[in-house]
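S.K.: The structures come next, written out as structure tokens.
Nothing in this text is a laboratory measurement; each read-out follows from the coordinates by a stated rule. Since this is a predicted model, take the numbers as computed values, not measurements. Cβ atoms are built from the backbone, for glycine too; each structure is taken alone.
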Structure I
Amino acid sequence: MPDVEQDLPGTWLVRVTQNGAPVSRAIVTYTSDRGLVERLEASMEGMIGIWEAGGDQKDHEKDRYRFMGYRYRHKLAVAPPWPQPSSPPPPPPVVAETFDYISRVRGTCHLTGKSTFHCTVTADSLDANENVIVTPAPAHFELDGVRMKLVPE
């Protein structure tokens, strides 16, 4: 049986599905001190979080774990440059970034082998004070991961 404490730390390639259909891919690194970093293909912002062994308070099986991460979402607005004389060329547009909300991602997972895992995940939204907000609505996903392997040159 896989052991989360020994087998989870490392970098994983993850397929994200919703209702059985693929929606994205991610690269997730779980650290031995129970941290995680994630880069979702369709998202400009990365996620940082934590993980712990065991599926819930009653479940202490060695092949199960839970995680939670935050992704700070921002709105980007591109403003055209101020009108300038035709010479020299106008300055580039200005990009303004403002905080929008926190995307909180929580999952319950199990190692299906020493190099594979499966998770059920809920993503909801929080305001700047970490209060749950209703828009966007919570979403449910499934993750399937395989350990990233080093490929020789």
Structure II
Amino acid sequence: MSENGQTPGERLGRAVLVRVQLLGLLSLVAGAIPGWIGGLVLRDEQATASLASRFHWALFVLLPAALIAAERFWGQTEVGGVERAEGMVGLLLAGLLGSTAGDLLFFLASTYIPVVFGGLDWATLQHGFFSAVGWTAIAALVAVTTLTAIPVAIWGRRSVHR
């Protein structure tokens, strides 16, 4: 137990949850932007799907950058006292779960907002989105964000142990 009554596992779990929430929120906002533009301005399923796919590529920079920033900002305070291997696993989990949840939230925001507020057809929009993005890009985003956690964890632990 630490001075605040939390075990290292509880601190690690909280650190993972905070990072997952951060990645999910950023993805939700990134998906809402093309969703609103598509539903209120474009009013066309294919154009909205194309716009959403271009925004999806921005997540390849946004999510790893957010993971790096979160480790830089919270790494020394939230995971302090946690073993190096546990910290690495925590960051890998945060990258994996955060990017998976983020991809889902991005998809939901970019496809449901134009359906609800623009009256677009969801099936056509979904098909257009997956035709433009593809499962490979979705899997690649999860892999890139998760693998970003490895150097981030190594860098973060070195700065803590100096």
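S.K.: Consider the structures I, II: one of them gives 0.40 for FRET efficiency 1/(1 + (r/R0)^6) of positions 96 and 112 (r between Cβ atoms, R0 = 41 Å, to 0.05) as calculated from the coordinates. Say which.
M.R.: Numbers: I: 0.40; II: 0.95.
Label of the source structure: I.
S.K.: Could you figure out which one of I, II the value 20.4 for mean count of other Cβ atoms within 10 Å over residues 24-31 was computed from? Walk me through the intermediate numbers first.
M.R.: Values: I: 17.2; II: 20.4.
Working through the options, I get structure II.
S.K.: Could you figure out which one of I, II the value 39 for relative contact order in percent (Cα under 8 Å, 6 or more apart) was computed from? Show your work: numbers first, answer last.
M.R.: Values: I: 22; II: 39.
Of the structures listed, the value fits II.
S.K.: Hey, another quick one. Could you figure out which one of I, II the value -500 for helix-only ellipticity at 222 nm (-39500 (n - 2.57) for each DSSP H run of 4 or more, over all residues; to 500) was computed from? Walk me through the numbers on the way to the answer.
M.R.: Working: I: -500; II: -31000.
Of the structures listed, the value fits I.
S.K.: Next up: One of I, II was used to compute Cα extents along the principal axes in Å, and the result was 71, 48, 32. Which label is that? Don't skip to the end; give the middle numbers.
M.R.: Details: I: 71, 48, 32; II: 55, 28, 20.
Matching structure: I.
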